[in-house]
Structure I
Amino acid sequence: MEKLHVDNALIKQFRAWFEQPDGETLRVQLLQMYPQDIAAVIDRLKNDEARLVMNALHKEVVVKVLVEMDEEARESFLSAYSPYEIANEFIENMDSDDATYVLNHFPNNVKEEVISQLQDLEYASSLLDLISYEEETAGSLMAVELVKVNQNWTVAQCIEEIRLQAENVDTIFVVYVVDELERLLGFITLKNLILSAPEKSITDVFNKEVISVPTSAHMEEVANITKKYDLVAIPVVDPLGRLVGRITIDDVVDLIKEEADEDYQLMSGITEDVDSTDKVWILSRARLPWLLIGLLGGIASSRILGVYENQIMIHPEMAFFIPLIAAMGGNVGVQSSAIVVQGLANDTLGTLNIGQKILKEIRVALLNGIICSAFILAYNISFNHSYELAVTVSIALLTVIIFASVFGTFIPLFLNRLKIDPAIATGPFITTSNDLLGIVIYFSIGRLLYTL
């Protein structure tokens, strides 16, 4: 199968296939497509057309496509089904983590009604447990399908048990070892299990150095642990240390992407998780708050300039460098805050306290500030600008770079301490704040130097 480019031509081709009475061409084409590509096609189809596609797929493919669909398209598609149909045609055939993902996009009353319609009561009970966990925690991300064996069993018993449990597990990365109370003790790889003598006890061959996360762990912590220790799956334990699920690498990649998208949107001044396919009002609502803050920042800048109106009238040449000072302050602030946010996301700032980090940024800012200030001083002298202007711009630029760097470093760290996503500090907030700060510093230094 090859990855397809989903464009208008392909959608038009699908609609032509819908017109064929036997539907054979449609089924053949779908067999050659990945679930992700089929989902991308369905996202652009009407509900009745989407049902034609789904009806041409095998059940195991249908649930994979449903998980990959755009949230809005999936919600629209499922709205044509009753809770009973959603439960037994879709949720029943999903892995628990995928089922939880789909269910969590329903209102609570619909979510519970769908689960109540499931025929498999044990599976329904597992889903009720999963949806009870707080969102963006390991408990809400995990799947309960896994393979576990008792520490007292022999290798032969374990292999037989794996055959029985593997029916409900798509991919087996490792086999987890538990005690009589279901507490996680370690793991054993399939390679070690196969190479061990059948009569050997699992206690003699399993690896006790297992890395796990509690159900309450935030998804960023899960992602960082998985990345740090190169794990393809990570077990999840409850407060008593009992094995309750696992999170696989594909889910970790998905959550890393979601977190990166969210941080990128926050850094760009978008306050909600939106997509280009969302409605105009939703997109506008997500962007408007920071645009209004930027507007207020612009108004504040004009008011500050009004305070220095007399100074500009006496020394109008100072106005030429207002954009430069404001832009440099904003750029430096964004650079500093971006480095800090990245460090917080990667959990690489744990060994540095706020004071150490700010001191380091001051040294970096001082070096960059001296170089930039020397450059602008040489420029002003070369173009025969007045001595007062040349010195004012150079000193102001150095000061603004240092202040903006400190500000850009401190704000994300401060927000992180308050449990607020620090990514919000790297966009319009830092830029607007440093614009205002730069103008005040520039004219304050100008007033001082021009009166000497």
Structure II
Amino acid sequence: MLTKNQNITLKIDGMTAEGNGVGHFDGVAVFVPGSAIGDELEIHIVKVKKNYAFGKILNIIEPSKDRISSDCEVSMKCGGCAYRHISYEAESQIKKQRVEDAFTRIGHFENPPLLDIVSSKETDHYRNKAQFPIGRDKDGNLEIGFYALSSHRIIPCKSCALQPEIFSDILNIVEKWIEKNKVSTYSEETKNGLLRHIYIRRGHYSKELMLCLVINGKTIPAENELIEELKGKIESFKTLVINVNTKDTNVITGEECITLFGEGYITDTLCGLTFRISPLSFYQVNPPQAERLYTLGKEYAELSKDDILLDLYCGTGTIGLTMASEVKKLVGVEIIPEAIEDAKKNAKLNGIDNAEFICGDATKAAETLKEQGLSPSVVLVDPPRKGLTPELIQTIVDMNPRRLVYISCDPATLARDAALIQSLGYALNRATPLDMFPRTAHVESVVLLTKVQ
């Protein structure tokens, strides 16, 4: 019987979806952050539940063959990298196995047609977006970094290996501006203070840079001083925006943006198209992998000039617009009004005139489109983590497309939905895992389901 504060020896034989190693002791699963499959460890038990427990590493008795030294001193503290302590090859296999396990255990597919994972060519400095919470420690010292896992405690870090090094240069400029002008930082306890988050975006190919300051107000002090510093020291600095967030909320950004310098947006290219990126726009954080993802989606769709493509959860239209030239008509659906406006602007920016974008809930909008007689030959879905509703799945099946391309960020809901779609007359044809976020626990998948004749 395991008890809290007990020390045990544990062999790690699996990995959770969150990136924690798991071993078994007297039939009880013990979850251990920072462990690797094959590790033999001395573990201190920190929490015990009825059927599982959590432990922390006291000593590595015998390291896994996959274990490497982390090159980040805060990787075990911040909530970002789950796999910085193992080789990238091992990480890729863990992610592929996670997708396969979901199909077999949740979807109950026998021998799912899973192809090799598409690993990322870059595992460091790939993120084109970062949001840094900012505050003061108990001694009043400025803290800029990331939240510790499952908390709002700031882990100071101005140099993250997942982000471009120029982000650190911007943070240093902002930090000096804060201290010189005595800019107050927001406190979640008192609800007072001005600056909440520092938010940076960069075009992967264009190199254009945006700084957005999320504030509890509508103005900042010494804005011209900050602009001149950025213009003088940051190459390709294009715009400074403040985002107004005066609510008591965990949501990082508010709804209002005020441009202080530049156009209020940057541009970048993806699959040969140009996209405008504003602070509230959705845009893939790893564009080279996004291009591989979209190319795979287009390959699975097997589009023709007679096709009508329905793109559900289309966001700012990026994936659908990269396919628009292949089809007769593109119809995109997204619930966020700002995203739909961006999608329309992006279509116009690229001279695409066969695209229609509708603002609405995917389930309701698809039902309305079906009632209006829309008959898409190919449906593309890229839902949030919770996946598709059963009602939406039924509507898609009723529309009778020959192909359904499902892009997913959660293997569990993907497998659940694929099983339901298969039961309604579609076959699971192909599935490919893709690593969009190296060193984190996340994994994307692209799946093709085809109409059974």
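Read the figures in this text as sums done on the coordinates, not as results from a lab. Here the structure is a predicted model, which is why all the values come from computation and not from measurement. Cβ atoms are built from the backbone, for glycine too; each structure is taken alone.
Assign the value 29.6, 95, calculated as Rg and Dmax of the Cα atoms in Å, to the correct structure from I, II. Present the calculation step by step, with values, prior to reporting the outcome.
Details: I: 29.6, 95; II: 23.7, 70.
Computed on structure I.
Which one of I, II has helix-only ellipticity at 222 nm (-39500 (n - 2.57) for each DSSP H run of 4 or more, over all residues; to 500), as calculated from the coordinates, equal to -7500? The structure behind it is II. Out of I, II, which structure matches 24.0 when mean count of other Cβ atoms within 10 Å over residues 208-215 is calculated? Attributed to the structure labelled II.
Thinking only about Kirkwood radius over Cα pairs in Å, for residues 280-375 alone, which of I, II has the largest value?
Values: I: 16.9; II: 13.6.
Largest calculated value belongs to I.
Once distance in nm of label points 7 Å out along Cα→Cβ at positions 8 and 88 is calculated for every structure in I, II, which label goes with the largest value?
Details: I: 4.4; II: 3.6.
Comparing I, II by distance in nm of label points 7 Å out along Cα→Cβ at positions 8 and 88, the maximum is at I.
With FRET efficiency 1/(1 + (r/R0)^6) of positions 312 and 344 (r between Cβ atoms, R0 = 41 Å, to 0.05) coming out at 0.50, pick the structure among I, II it was computed from.
Working: I: 0.50; II: 1.00.
Of the structures listed, the value fits I.
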